[in-house]
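Nothing in this text is a laboratory measurement; each read-out follows from the coordinates by a stated rule. Keep in mind it's a predicted model, so treat the numbers as computed, not measured. Cβ atoms are built from the backbone, for glycine too; each structure is taken alone.
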Structure P
Amino acid sequence: MNQNGIAVAGNMIVDVLYPILGHPKPGELTTITEGVSRSSGGALCNVIVDLAKLDPDLPLTALGRVGTDPEGDYVLDKLRAHDNIDTSRVLREGLTSFTAVMADTIGKQRTFYHYRGANARFCESDIDWDNLKADILHIGYILLLDALDEPDDAFGTKMARLLHTAQQRGILTSIDVVSETGDRFGRIVPPALKYTDYCVINELEAEASTGVLLRGENNALLRENLPAALNRLKALGVSRWAVIHAPEGAYGVDEHGNYLETDSAPLPRAMIKGTVGAGDAFCSGVLYGAYRNLPLVEALEMGNAAAACSLTESGATEGMRRADDALMLCRELRK
């Protein structure tokens, strides 16, 4: 029975949202309207807060970096609002990572301007392995942690080395990837998968990591290709669960090679307040299922339930509920 809890490492970000009246062309001006807001974000902040809400008794440890600025105080205060999150291992130096989100209130499109800041320097030496108690270590996002994305002669990347260290110390590992365009997936993601027990990524990240096409004409999900993508993730080294989530549903291959799938909870459009953080919420649900030693099919449903809760509020973590309540919502939606 797991009892040491989950450590969550990686990106700690302040998201600042600016409502604007259209995206300007170069040299032009646009107006920022009322409603500027900020929130904490990133894999660490979103996943650990979701886990804290799913189970207030679950021991959680944050491993990352924030700045010595007021934004760093803001992020840590958000985490410290939950009694079961230990923030004592978060290092402080420089400026906190932030994303300026330009939200076009007319065209409904968003653009993101990201400053890597303190996150860029997070590395394995920041972790006090000898005093870390955790059954699972989740880390994200690969491709957005500069020091850990660097090459390593022995393991391929510094991230792969960190995951190997965790496994050698008897800690199960879990990873997430940031969605981006470009050719870095093939170089940076596969080395980490060799030392990953649980891989939980979306269909776009899975396609870029495996080379298996998962979106076809009219952006339709190619469900028939999902088993091949998941088996490719397993072949690249994922030892227990390979999971792909998409708006349509959740799909996985378990530790025995069984393929499983489940449709997303049918949330009415009127209940959907925002999609920010839904992927991290899904990941937290699957992680919680893994921690509770549930079979993958039940962990996928826990992920679907957590994602559904996230969608009911505009913020990344505001909609999360206790695990039993989340599952009850999911069951009610499926009736």
Structure Q
Amino acid sequence: MTALLRDPLDAAALLRAGALVAFPTETVYGLGADACNGRAVAEIFAAKGRPHFNPLICHFADADAAFAQVRADARARALAARFWPGPLTLVLPRLADCRVELLAGAGLDTLAVRVPAHDLALAMLRAFGGPVAAPSANRSGRVSPTSPAHVMEELGGRIAAILDGGECAVGVESTVLDLAAGGAALLRPGGVPVEEIEAVIGPVGRPLPPEAAPAPTLRSPGLLLSHYAPALPLRLEAREVAADEALLAFGPPLPGAAITEQLSLSRDDREAARNLFGALRRLDAEGQRLGLRGIAAMPVPGGGLAPAIRDRLARAAAPRA
């Protein structure tokens, strides 16, 4: 039985006991475990059905706590000062005395770290007093959760509890930036636009689009080709829609769809990001109920959070392994 919690102190107590607790962040709900407890970290992979080569992000109460586990250069500290708490994850070299279990970082000599911008998450992390490893709180490869109901649908009965923080404000996962090899490389677009990062540290290398990228090294989560996927097939860049398709609209919707979910009628990228995963879940559930053949997604052009939305849609539409 999965409990629904309101008090972050209760969530912290469960984490100390080695249990799995889903908790809210500004991006999506995370599935948390004590990052220094190997058995608890292994339980994350089991609950999600997640491959062990796919690293986890470790969440901290503040930058000082994060930088006690990884080697932070001047760029990392400048980014932390600007964006933490917030939806930015930094991949940095592990320190020799890093306490985080190697499994949390998929055995690599790097670790993905961030400080979330959510009052309940921060209260839980402060009360817990250590790093919490947490991927998104869903079955591996499926649509990420942005509400307690989504987590219960995915993991109810598999985890101890869900800390209820309502709907997530950003709606797509954190931006992941690799600073470990001397340069700066964007591994995953997300809640912080890369242009804002470049305003702090200068040029950042861009990734290839998912369909063009070689087999990923998985230095961060979110790099699997097929990811964030609904059960129904997803068709991208739709300019028309059939009567037996669901429509994921961005701007004035195309006519003719069986059902429609709107990301943003005004084409606002932040509103669209906030609505993305919830809209995909609703279209998938209703589309399956109606026997539709798939979901058609309208183009989401532009900058800001639009590249993160395009990345998630491309991975959601990729062929399943």
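Which structure, out of P, Q, was distance in nm of label points 7 Å out along Cα→Cβ at positions 41 and 281 derived from, given a value of 2.8? So the calculation was done on Q. Between structures P, Q, the greatest calculated value of FRET efficiency 1/(1 + (r/R0)^6) of positions 65 and 313 (r between Cβ atoms, R0 = 35 Å, to 0.05) is seen in P. With volume of the Cα convex hull per residue in Å³ coming out at 119, pick the structure among P, Q it was computed from. Answer for the origin of the read-out: Q.
Given that relative contact order in percent (Cα under 8 Å, 6 or more apart), derived from a single structure, equals 15, which label among P, Q identifies that structure? Structure of origin is P. When FRET efficiency 1/(1 + (r/R0)^6) of positions 177 and 257 (r between Cβ atoms, R0 = 30 Å, to 0.05) is computed across structures P, Q, the figure 0.85 traces back to P. If Kirkwood radius over Cα pairs in Å, for residues 97-200 alone computes to 15.9, which of P, Q did it come from? Computed on structure Q.
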